[in-house]
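Read through the structures below before going on.
Quick note: the coordinates plus some simple rules give every number you see, no bench work behind them. What you see is a predicted model; the values in this text were computed from it and never measured. Cβ atoms are built from the backbone, for glycine too; each structure is taken alone.
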Structure 1
Amino acid sequence: MYAVITTGGKQYRVSEGSVLRIEKLEAAEGASVEFDQVLLVGQGADVQVGAPLVAGAKVTATVQGHGKGDKVRIVKFRRRKHYLRQKGHRQPYTEVKVTGISAA
């Protein structure tokens, strides 16, 4: 069984037991989180597509940890103008493991 969920402005295709990195959630490590914005639920040839959400469907997951992604360098440069600006950014994320998918 698999599902397509939306969280943090992005969509993810998840199945039971899968581990994914999503936008940072305010949840403690080891806590259980529930995603109720399920766009699609499928099992083999049987697929339920929401309009826009599947009614009564939810995905549960356990928070495995928090962290920061790789550094992204931002450089603004104008040649011959003595202009150089450099910044770096590390996006925070939450790593979750999907424990269950339920469809109504």
Structure 2
Amino acid sequence: MALTLSERAANHVAGFLARRGKGLGVRLAVKTAGCSGMAYKLEFVDESLDTDMVFESFGVKIFTDAKSLPYIDGTELDYTKEGLNEGFKFNNPNVKNECGCGESFHV
């Protein structure tokens, strides 16, 4: 079981953490939402929880919980820039279906 960041995503997150002046890494989890059932939740982590599972890529820590991991196991978080659009892209091998707007998914 693993979560990873691409080198671009790790550099982006590390830059944000440096500008914030605090933070241990990012938390990747899922929540029930959207028309396909689940949505990603991404946030900065300032304090680790006892129940956290922690992975590391390019020196940046990724935190998740045991409940979310089965839905996102094997996911690589990438950071892309395409024209004027930029943001995180979730390369999740477990996704079977996504909604048309790309906000939610189903496994």
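Of note:
- At a computed 15.7 (Kirkwood radius over Cα pairs in Å), which of 1, 2: 1
- When distance in nm of label points 7 Å out along Cα→Cβ at positions 48 and 96 is computed for each of 1, 2, the one that comes out at 3.5 is 2.
- If you line up 1, 2 by mean count of other Cβ atoms within 10 Å over residues 16-23, the top spot, with the largest value, goes to 1.
- For -4500 (helix-only ellipticity at 222 nm (-39500 (n - 2.57) for each DSSP H run of 4 or more, over all residues; to 500), calculated) the corresponding structure among 1, 2: 2
- When distance in nm of label points 7 Å out along Cα→Cβ at positions 56 and 80 is computed for each of 1, 2, the one that comes out at 7.0 is 1.
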